[in-house]
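See the structures that follow.
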Structure 1
Amino acid sequence: MNAKSWDPARWVALLLLVSAYLQGGLDKALDFAGAVGEMHHFGLEPARTLALATIVLELGASALILAGRLRWLGAIALAAFTLAATLVANRFWSAPPAERFMLENGFFEHLGLVGGFLLVARSDWRARALAS
């Protein structure tokens, strides 16, 4: 990213988009036992390996997006991760009625994040095409 392309408003918008992944990655890194417990809670094995991979993905992809280097790759990675995670964690269709509403809201909110990341990837591809 050069000085001419620096857009503080866009960078803040990207920071807001990745903020949950920065917070989640840092929380998991600072409480690795809790991260492993979360993997166990969702029935994901090997839990330690997946917890570590999640930390690396959340922090690494967020850094790519914010730095503007391979932004499209970070955005696609977080889109895929978010879609997979919401299919595991927000299965509203199989939840008891008392839990369905909140899970359904979370499911569709996460789909919105996926859409946002896809727009970031598309924007980065278009910017690269125009620059070449």
Structure 2
Amino acid sequence: MTEEDNEFDFKAALEAIKAGKPLLGKEGILTPLIKNLTEAALEGELDSHLGQEISANRRNGKSQKTIKSLNGNFELRTPRDREGTFTPQLVKKHQTSLSDEIEQKILALYGLGMSYQDISAHLQEIYGLEISTKKR
């Protein structure tokens, strides 16, 4: 995916597959595609929101946050509106993971008797996710 046009580069992805790069995980080929699709869906949500309002509300830039997924972490740029009335549904405000799959995997590993440090190291190695070992 190129940063300028925000499009997934299928030719580059095919070359990466041929070179043996993994589809999923920390260095996965699909992570940029998932980022692109998620951002496009959020743009559509904002378009729909702005189309339903009868005010002068309009776009007001984007905020950025790190999203954790089983396909690797990525920086998601979420669109904002000037009046602050837009509430995204796909990736909600303050949400940091794409789905609850990660949490389910952590609970399963803990249930198998793995320590916090072992679980954190495993998720870092397999998925490229950095999970804190500190208790809240």
Structure 3
Amino acid sequence: MADSNDMQSNVENAASQAGDKAQQAASTAMNKAQEMASTASKRVDEATAALGERVRSAAGSLRERGPHEGMLGTATGAVADSLEHTGRYIQEEGLVGMAEDVTELIRRNPIPSMLVGVGIGFMLAKLFRS
């Protein structure tokens, strides 16, 4: 009888230890996954901010090097303003903010969004079929 109780106690202890080890391994894996996700998120944010800065820099270069007078000067200024606004938007909103804006745009305009998606799909199909 004592051997049976000792064996049961040993089995319970082994099961408890195995459960603890599994829980520790799961916790370690979860922490590592969160750390990797955080690192990836930071890199995406940095890349997005750098893209926004490049777009704004292109706006500045266009303003400096483009024509300043006449109809071409007006068009150059408008394009530079648009690039400046786009660069600022990219920097401020980041990828998450842009995704939220696109989601909201699709939600407000479902039929035009669907037609644009079908058109893009058609063009990609034509492009890759060639």
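Every read-out reported here was derived from the displayed coordinates using simple, explicitly stated rules and does not represent laboratory data. Small disclaimer: the values here were computed from a predicted structure and weren't measured. Cβ atoms are built from the backbone, for glycine too; each structure is taken alone.
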Query raised in the report: When Kirkwood radius over Cα pairs in Å is calculated, the result is 15.9; to which of the structures 1, 2, 3 does this value belong?
Result: 1
Query raised in the report: The value 11.9 for mean count of other Cβ atoms within 10 Å over residues 55-62 was derived from one model only; which of 1, 2, 3 is it?
Result: 2
Query raised in the report: Here helix-only ellipticity at 222 nm (-39500 (n - 2.57) for each DSSP H run of 4 or more, over all residues; to 500) has been calculated and equals -13000, so which of 1, 2, 3 was it run on?
Result: 2
Report task. Using the calculated result 3.4 for mean projected area of the Cα convex hull in nm², for residues 23-62 alone, pick out the matching structure from 1, 2, 3. Result -> 2
